[in-house]
Structures are given as C-alpha cells and as structure tokens.
Structure 1
C-alpha cells in the first residue's frame, strides 16, 4: 500500500482516511480556476522534484478526460524552473520550463476562457 510514500505528512483527515482498509482516495493538488466564474481551467498534479521520472496521475487523467479540463504534472524544486508534462487532452513528453513560461501558459488559459 502506498500510504506512507508521500513527500510530507497529510492533514488529519487524510491521515485518518489512510488508516481505513479497502478505501481509496486521491487528493487533487491544484485546480486552476477562472478568477471571475470559478470554472476549472487546469487540473494540476504536482510533486517535489527529487529527480524521479514518474508520478502516478491515473485519477487526474481520468478526471480531466471526464470533465474535458486540461491536466498537467509539475515537478517543482526552486520555483525558478519546473519539469512539466501535459497529461490531457494530449499526453506530451516532459520538458523543463522557466517560471515565466509557466505563468504565461496559465495566463493564456485565463485569457482564452469565456465565462458561462
């Protein structure tokens, strides 16, 4: 069971939930939303960059596909550069981007969004 392989200890509810056999839950790390209508714009799974080459994102990808919201995996360390991988709608190879590039991408999502 991958109950104790995460970067930091979770909040009390998550820790309690992990003690119950035959239940499973995944926390979504971040949901970028429109600042006006709160429509989800991007699902983000993130992890501290320890040089790992993999992080399980199965649930985030499934949720993105069902909701038709883009999803991305982001490995972070110094907040200057990030290793990012688009997960949905297309699965792309990981690439390293500067913080300014990531900010431009997030702002583009906001700028292209039309409130319903």
Structure 2
C-alpha cells in the first residue's frame, strides 16, 4: 500500500507542475517588422525624378510614410514616396534618370528601408 500511495502523490505532483507550465503559444514572441527588404527596381517613364512608387502593403510592412531610402552597392539615396494600391509587393518603380545615377538597369535588386 505504501507504494501505491507514493505513486498517487507523484501523480498529483506532476499534474500541479503541468498546470504551472504555460502553453507554447504564449511563449512565442511576435516578430518586429523588418527594417529593410530586398526588392526589384523597375523603370517607369511617368514617375518624376526623385520619386518612387511603392505598393500600400509594402509601405505598411516597412513603416514607410513620406520618404524611403534605397541602398545599392554601398550607395544610399533618399526618395520621396508615392503609395499606390494595385502595385506588386516585390517591385518598386522609379525614374530612369534616378536609376542611371545609382548605376542600375531595369529589374535590378535593391534594399528599401524607411527613413528615420
């Protein structure tokens, strides 16, 4: 009988321990939004110089409101942003003269981040 009593006590102890442990979903922390994202930069003749077009989803994801910074090959350039719906999330559009200034061709990969 003493063995059975010990087993019952150990079972009770395990249950109390399990009730103390939080579920795995509560331990998972939410990720902060990314600081930058790598995208394709495309030429578009109707965009003014010094301005880029980005999708509204991308702007919300990166926290971009009025200005964004583009970095390519160690060079950084700041552009004013026009946010539009209906644009692809993996591409941004810029003036051809701006792209030449950065040394880019159509469909080049760049890093985009919000200006602080």
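Listed values, structure above:
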item: Entry that produces 1.7 once distance in nm of label points 7 Å out along Cα→Cβ at positions 58 and 106 is calculated, selected from 1, 2; result: 2
item: Test item: P(r) over Cα pairs in 10 Å bins from 0, in percent calculated as 12, 40, 35, 12, 1, pick one of 1, 2; result: 1
item: Relative contact order in percent (Cα under 8 Å, 6 or more apart) derived as 36 - corresponding label from 1, 2; result: 2
item: Answer label among 1, 2 for the case where percent of Cα pairs over 14 Å apart, for residues 26-65 alone, calculated from the coordinates, equals 53; result: 1
item: Distance in nm of label points 7 Å out along Cα→Cβ at positions 18 and 50 - highest-scoring structure of 1, 2; result: 2
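Quick note: the coordinates plus some simple rules give every number you see, no bench work behind them. Everything numeric in this text was worked out from a predicted model, so none of it was measured. Cβ atoms are built from the backbone, for glycine too; each structure is taken alone.
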